[in-house]
1. As an exercise: percent of Cα pairs over 16 Å apart, for residues 219-306 alone, calculated from one structure in I, II, equals 53. Which structure is it?
2. Here mean count of other Cβ atoms within 10 Å over residues 155-162 has been calculated and equals 13.9, so which of I, II was it run on?
3. As an exercise: log10 I(q)/I(0) by the Debye sum over Cα atoms at q = 0.22 Å⁻¹, for residues 19-106 alone, calculated from one structure in I, II, equals -1.06. Which structure is it?
4. The value 1.8 for distance in nm of label points 7 Å out along Cα→Cβ at positions 139 and 315 was derived from one model only; which of I, II is it?
5. For the read-out relative contact order in percent (Cα under 8 Å, 6 or more apart), a value of 15 was computed from one structure; give its label from I, II.
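Rule-based calculations on the coordinates, nothing more; no lab input. No experiment lies behind these values; they were computed from the predicted model shown. Cβ atoms are built from the backbone, for glycine too; each structure is taken alone.
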Structure I
Amino acid sequence: MKILHVSPSFYPATFWGGPIFSTKAICDGVAAMPDFSLRVLTTDAAGLAVSDRVRRVPMGYPVHYAYRIAGHSVAPGVLWHLPAAVLWADVVHLTGTYSFATLPTLALARGLGRPVVWSPRGALQATQDWPDAPRKTAKRLFERAAQKLRPKGCVLHVTAAMEAAQSVARLPDIRTAVIPNCVSIPPLVGRIFRPGGALRLMYLGRLHPKKGIDLLIAAMGRLPDYVTLDIYGSGDAAYEATLRAAAAEYGTRIRFHGPVQNAAKALAFARADLFVLPSHSENFGIVVAEALAHGLPVLTTTATPWRRLDLIGAGACIDPLQDDLAGAIARLGAGDLAGMGAYGRDWMIRDFSPEVMVARFAALYRSLAADEPQMVQA
């Protein structure tokens, strides 16, 4: 079976965080199956600036990085190669929403009779759920065009029921398939929680208003001096400057480190006691899964799909607008952090391994190609 992935960016364009790694994990796993052949059509975008271009690495399957000339994903080469690529495929997997190639891919798949798995990666949910989402009128027009152009065999891939509900509010009557993202399970390493009585908080991800980082910085003012916060990630320079200014009054209790990957990321998790994601909107929140896989308890919000944290005993979910963030941090910090971390890691091994995710996608591709979408919900 031949699978075409169309995406506005692709590994090693890690600037865009979790979706890049998740998409790569899907492709790696499916390409390794003997009955699948996989190709990727993407751009060479590696960051916000047009001059930011990926340094290509061998992937084990064909990846065409078209030359970006503007915006996040404007690359005419994608359109040049798209017709032949869609004609080649049995199933098209489209990643991204308000992107340069989204509407052409949907239209070509419809014209050539190819089923589509469409992964919006939280963009529809964010537009629906986040009051300050930009360009809402233009996005609504884009969505209406997508509704008219998408093929009948189009299934929206979402990572949680919450994302499904909010995405369908933007694209009525579209079918959905819920397949959570996966997380790599690192080797288990010994860690010491709260060394010397300190409580080390950690945030990792994009620096963006919807992430609620300002709430976390403000909460530090209501916590004792032995509580510290390490912030990893990057974002808009002006917004980052605002966060740094707000954190300045806390001196070395709040530290900004920039983006981290691979061994540096693992070390960051190992040096923390509690991961905090006070987000206003998340379709999945892969960093939560990563933290749990490293044996780190998590505090996040009910605006994410991680409400089972309380049930599993791996942390807690709170209402970002009504509950006391500082109080929740203090409460969890005084609890059995090692036990919570162990429960969370076991949960990730059981339900969120790459093997589980890839098997679900392979089953979805096969069912769409056979026009028997057993995994799809109307």
Structure II
Amino acid sequence: MRRLLIAICLFGCASTLAQTPKWSENQANDWYAKQPWLVGSNYIPATAINQLEMWQAETFDTTRIDMELAWAEALGMNSMRVFLHDIAWQQDPSGFRRRIDRFLSVAKKHKIRPILVLFDSCWFPFPEAGIQPTPRRGVHNSGWVQSPGAKALTDPAQEARLLNYIQEVVLAFSTDDRVLAWDLWNEPDNMNTSSYGSSEPRNKLDRVKVLLPQVFKYARAGLPTQPLTSGLWKGGDWATADTLDPIEKIQVEQSDVISFHNYGKPEEFEKRVQALQGYHRPLLATEYMARGRGSTFQGILPIAKQYKVAAYNWGFAAGKTQTWIPWDSWEHPYTDRQPEVWFHDIFFSNGKPYLQEEVDFIRNITSGKAAAKPVTHH
């Protein structure tokens, strides 16, 4: 009955859509006080090049996911940030729902509660269902796809489908305590200037500005018991609403908990944390860790733990996404060399650590043991 009533509202009374209200500061902080210190990765199995290859029925690999999440559990990780895709829902809503359920069951087995990401403005603008491309040699994240893609984002006729996807996925898991939180739109205003900038729609930011508040509205119409967020990621001053750009203002004003990305050195990370404390809400660093830029586990995790900021590094097991290769590979592919230091990722695809001292450090800090002194990387 609840699903029927919400469906009626979706198509008949969108202007008065029933929805849960934004959490108060007290509600958000009370929720966060009950959580352990949250540590995890942005997760995709090494066998998948993108979200569609992870989630489509033909390539959904619970055996691989189970093995890799066991590695995460052994590190003391208790959460993961995991990207969904609207096309996987459009293809097969009931099947996609079942696969999400299976993933959550595997995660629970390993004491991991994921953040689920619904939309993403990063990388290739033209996703398609079916067999996904093979990785481009020597290029970072060469097959990751946006959700919604450029065609869907700019087509008013597809707006109802996209919002229905948001509402229905949230509704399906709205009371499921295996889901930690909902990240509604990853880097919504990212124009991918170093990779696909020339292919991006000219009105992308205008469309995002219109659609993002609706995404929050329809997510709340799914009656979630978990918090909603969308993370700040660009440079600039995040300290007050007056210093945010229009899309950032929507992100902050609509989010129950504040999430952000930072790939800078420890001192920059700490300044970001201190600035965001002014919003008086829980803070989740949903992307960090780029060794070549000075963002390391040894540098960032002690600060995150001190401030009780949730910390999700990019990359887990090296695989088809090739995110051990730096961002500059889009200009200069690493076809004849390996990077001097891995950019992201913790493990080789067989589970061997990239750096044993790094893995030991993560285990120590997540277990509450005295953290080792920072390690200087080669």
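1. Derived from II, not from the others.
2. The correct label is II.
3. Computing log10 I(q)/I(0) by the Debye sum over Cα atoms at q = 0.22 Å⁻¹, for residues 19-106 alone on every structure in I, II gives -1.06 only for II.
4. Attributed to the structure labelled II.
5. Only one of I, II returns 15 for relative contact order in percent (Cα under 8 Å, 6 or more apart), namely I.
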